[in-house]
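Some structures are shown below for you to check.
What follows is calculated from the coordinates using simple rules that are stated; it is not laboratory data. Small disclaimer: the values here were computed from a predicted structure and weren't measured. Cβ atoms are built from the backbone, for glycine too; each structure is taken alone.
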Structure P
């Protein structure tokens, strides 16, 4: 499992003058792979290059101060990469307390140490995944260039661009059909082909056999249908811990309490 853990070094996503810089710690199968300082733009590039399973943070405020910013940030992540808040969702606790559950200690004044702790905690299955999209994905295929105006050469150029959009759309449709995915599409006819094709697929982004891309005459963009409210889903369903008292003898008595001292079972 490949995990990116980050923590803010300087700057802020709220600032217009001082751009944020992050400590990035990369952990692979539990071992520290590398540590480096990155801008937000470079972080996104590295995430796309390495396709980590998890991007672990201790607060989404460090990458997206507002809900709309968080939606946009999640749209930039590869479909397989989960954004995980290791300190919890609506009810958060400190990273020090969470890390202590796994005997992880760190210097809270060192951003690299915090990023390392966040990645290690996520490796142990702690934290919540930030979920912002429904089980529906929109694939949009459009021109990447403007065909311009006037003249025979411009007409040939427009025909070439619109023909390429149509060709890419047919390839995407074949991929969807080969996977047996349910979808509906809408085409916008243009000279020599189409200027835009939209597929609405009833599946999560990580199940779509197409990636966002841009190059030449055509660009492809994947976007999920936004939930009305961002959700936080636990990475793992942790068992409920119990305190069990036993009175041995000819007849054994057993009582079980939860961690709040409430009686769960007596026998």
Structure Q
């Protein structure tokens, strides 16, 4: 069943109203008709199966058939801090990370970021990234849409660490540093049922400098390797996130 996220204000006691691009998608792309059913969610506290009652230009009216519990979110909130990569790799990280279960994304600049960041284009870039997250959340039947944070500097990212229960930085030089495997860093006997807010930090194509790793450790960030192989930056984000989802019990772990 097709899923759409709508504004909380569009939820009535017995009806919902869908407008904008989603209304166009329902009427013109999916070619739905009155009587067809879809799932709508406000991304916060309400989700329902609704039946389309009327399709008008730019707006779809539907009647609530069944309220649903919002149970499609992981036990752990895992945020991905991603060093700005080249090309469309950030879009890949957001799309696939949303499907896997990331709670949000924090792009950041660091010493070895090679892409030329243009602050003037940030608004349009964030809007596109948020749209990708919304579409991926709908496809994956998420109960919420991950939030995309504005681009931070490395020092600003380190200033955010107090808000997390666990912070892990993925570092490829495991044999040359005090890095350990991700499972060991998380800690044995983790309770998958306990709420946990986690930040997974992944560097850009060039990885992290030794200075940045030392600064991270000084802030209490745990350093972890992701195996013996060198992974692309977008691959590292997905591998790290998937491992955390498994360890939290999301995929039958622990």
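Okay, here's what the table says:
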quantity	calculated
Origin of the value 17.2, where mean count of other Cβ atoms within 10 Å over residues 21-28 was derived from one of P, Q	Q
Of the structures P, Q, the one that 14.1 was derived from, the read-out being mean count of other Cβ atoms within 10 Å over residues 53-60	Q
Identity of the structure behind 6, 23, 24, 19, 14, 7, 3, 1, 1, 0, 0 (criterion: P(r) over Cα pairs in 10 Å bins from 0, in percent, calculated), options P, Q	P
Label whose coordinates, when relative contact order in percent (Cα under 8 Å, 6 or more apart) is calculated, return 17 (choices P, Q)	P
